[in-house]
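Each structure below is given as structure tokens.
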Structure I
Amino acid sequence: MRFGEGPSNHGLVGRLVGLGLALALPVGAAEPRRITLEEALALAEASPAARALTAELERAATELRRAGLWPNPEASVSRERTGDSTDEFALLSLPIPLSGRLGLEKDASRRGLEAAEQRTRQERLRLRMRVRDAFVDLRAAQERVAVLDEGFARLARLVEILKARESEGESSGFDRMRAEREGAEVESELLHARGRLDRARASLAGVLGLSSTEILAEGELGPRGGFPSLEQVQRVVAGRGDLEALVAEAARSERLADAAGRRAVPEPAIVAGVKRTTVGPADASGPVIGVSFSIPLFDHGQGDRAAARAEADLLRARHRSAEVEALAEAEAALAEANRRREAETAYAAAPDPEGLVRIAQAAYEEGEMRILELLDAYRTALATRLRTIDLRAEARRAEATLNRAAGAELVVP
């Protein structure tokens, strides 16, 4: 009786994903929906999170529509009586804002809308990176379940062979018991991996607004595309959405300060109407035309202007601080992404551990190796495949972190 050779490392994960997921999905569950990363990103555009961002932008747009409107006219009706004389007035007063204050307020609202657009742009990028992280987590979890399931099956086959040999007197009970113990260790890790798979599936489904039982990530976790230079990253960071939003918000506060300063300029109001005078049995009527002026004696916008100037200064200070932090964050993210990619490549270049398994199996059959050494070869092969999955996932997450820090998708999925 001979041990069967284990599968080669090349393409192993792809062949085993279906088997592992069949065990991970609940009994009687519907066939899962297979989606690629590109499809997941497209679904995210119609997700509840994306709709919330759209609603927030629409709310900012309503502020622009109501800004800069002329004040409403005021109508009044009055009646005065002196002796046998009665005066009746019907007047309409229309303020005329000639100071330019409304134009400045309108421009301030435009800046506010621009800030909202920039924040939304950054949040949409973060949403896409959340989807990418969740997709990577799900794909890695699927692969871990598949690899652990295959490792457990390999040990189960070994146990059956050892049982047969033990019954024939060709093997000791120690070998079987040791293999069973190793199988129990792998089984416990497999069950833990299935729990992580359920959590990863629910996480991605929650972002996309889908049922968690319908999700199955499809695609490879391998590297795609190169990295930009540090200078390119620094140029992109300067236009990051949240930084541009701070610039626009500072400009908005400046416009509001200027508009508040215009309140010191008296603004006229045109008064027009009709007067009717009755004296005894006789009456007469005629038009009334006048001009009134506001007198900004006490409140000429000084409080609002000072507050808006202080707000602008604060926002500019925040922008400078955030820009420094963003540049440092992006530089660190680029370095980490490069190192993760290098680690992934270096580990993949190492010899295939299946060769070690084949040698160990042959030596054990010939009596040249103990069961512990054979199980060590099995464990090494399994650990290598799991480590490969982890390194690939870590590299993809580091690339998403770089995109998030730069404020743009510099590394395409």
Structure II
Amino acid sequence: MNFPVRNLPVIQNWGCHQCGNCCREYFVEVTDEERKRIEEQGWSRRPELDGQPIFVPMGPPWRREYRLAHREDGSCIFLDEAGLCRIHAEFGEPAKPIACQLYPYMLVPTDKETRVSVRFSCPSVVKNLGRPVREQADAIRRYARQLIPTNARSPKPPPLRPGQPMDWPELLEVVDALEQLVAGTGTSLPRRLIQAVTFVRLLEQARVAKLDRDQFRELLQILLVASSQESPSELEAIGDCSPLALMLFRLIVAQCARKDLSPHLRRGLRGRWGLFRAATRFARGRGTIPRLQSIFGEVDFAMIENSFGPVPGEAEAILERYYRIKLSGIQFFGAPFYHTPLIEGFYSLVLTFPAILWISRWLAATAGRNSICTDDICTALTVVDHQWGFSAVFGFGYARSRVRLLAGQGHIERLIVKYTR
């Protein structure tokens, strides 16, 4: 089946600026075909690789897989001193593993098309540097042909909520409505996110099982109006978070600030013990925050709870672009996001907003400032997007239950307000 590629809803630019982050922060798994192709390129005989192994085995012997090797400093074995991939430089982009070719793009097939998203873990994506993504359509279609077989069938649509199946057209109507809310004008992004949460809460309570498509579309329009009317006119009227909610939220922040996907992460029992101790300290929320990455300094939890002022306008525009692309690219539910239902996935997506602000405060306090700047937001966004939706931890039952508890008790809106003050 042919899955035409859908354009992004916003102007998004991207071009590789050779920062090397993706070649230092990710493990790259390779298929048997890719491993054979790279071996045939003769790298094991090259002096620039210093006789180091090219691949590292993964998994048990009866289900052996491989990834590209990394040097002691964490960089990919093929990253050169100029920040370029040796395979790309000598043999061209198609000679690299598909994971390396594709980054920072994400492609998700629906019933009739392929949705495109980009990874904001790439600093060039966050800062909107490079050529417009729409001008890179030929490359994106080439990636899609490699990833999606011509005889592939439409993937099964995820449920709207547990026990509530829904066809793709209706699911995408919901996605479009959410993107419309986030893209609205005249109000701040926190207000728009809160209205979107209100809309989803109303939809979660609605009986949609017996509605045809026209009736469902009409219901969505009614809920859009109702969400505007039921959203608080004054954000200050939204209550405070309970101690339990703040504890659950700090654990989500800790998951975002970890480096599970990175070769820099300490492995084995010692590494697991360190993560357990860090999680315990995040749960308590007292004393010095564990330095989960080198970019964070020695900061007390109490400092994060001080007022850091509003989000700068430039940073708010970056975050709006982030959420619109995540929504339109359906990167927040179904197969791309641990097979979660749409409503649960949306709650998780919105929780990244206060998480980004929390980490931005951490960065500002590290620099000795009591207000956040756009650079803090940009760095925090790369940190969160490195993990959210890609680290297996977020798909575990206990992690998903935290999201459901915060949503069920109405704390998502409170967290948005708390960390925008």
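Here are the numbers for the structure shown:
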item	result
For percent of Cα pairs over 42 Å apart computed as 46, the structure of I, II it came from	I
helix-only ellipticity at 222 nm (-39500 (n - 2.57) for each DSSP H run of 4 or more, over all residues; to 500) derived as -23000 - corresponding label from I, II	I
Origin of the value 56, 38, 31, where Cα extents along the principal axes in Å, for residues 166-357 alone was derived from one of I, II	II
Read-out percent of Cα pairs over 15 Å apart, for residues 174-253 alone, computed value 78, structure in I, II	I
At a computed 25 (relative contact order in percent (Cα under 8 Å, 6 or more apart)), which of I, II	I
Winner on distance in nm of label points 7 Å out along Cα→Cβ at positions 70 and 382 once structures I, II are ranked, highest first	I
Structures I, II, by distance in nm of label points 7 Å out along Cα→Cβ at positions 206 and 390: label with the highest value	II
Value 2.8, calculated as distance in nm of label points 7 Å out along Cα→Cβ at positions 238 and 334, assigned to which of I, II	II
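Taken together, the values in this text are just the output of simple stated rules run on the coordinates, not laboratory data. Bear in mind the structure is a predicted one, so any value in this text is a computation, not a measurement. Cβ atoms are built from the backbone, for glycine too; each structure is taken alone.
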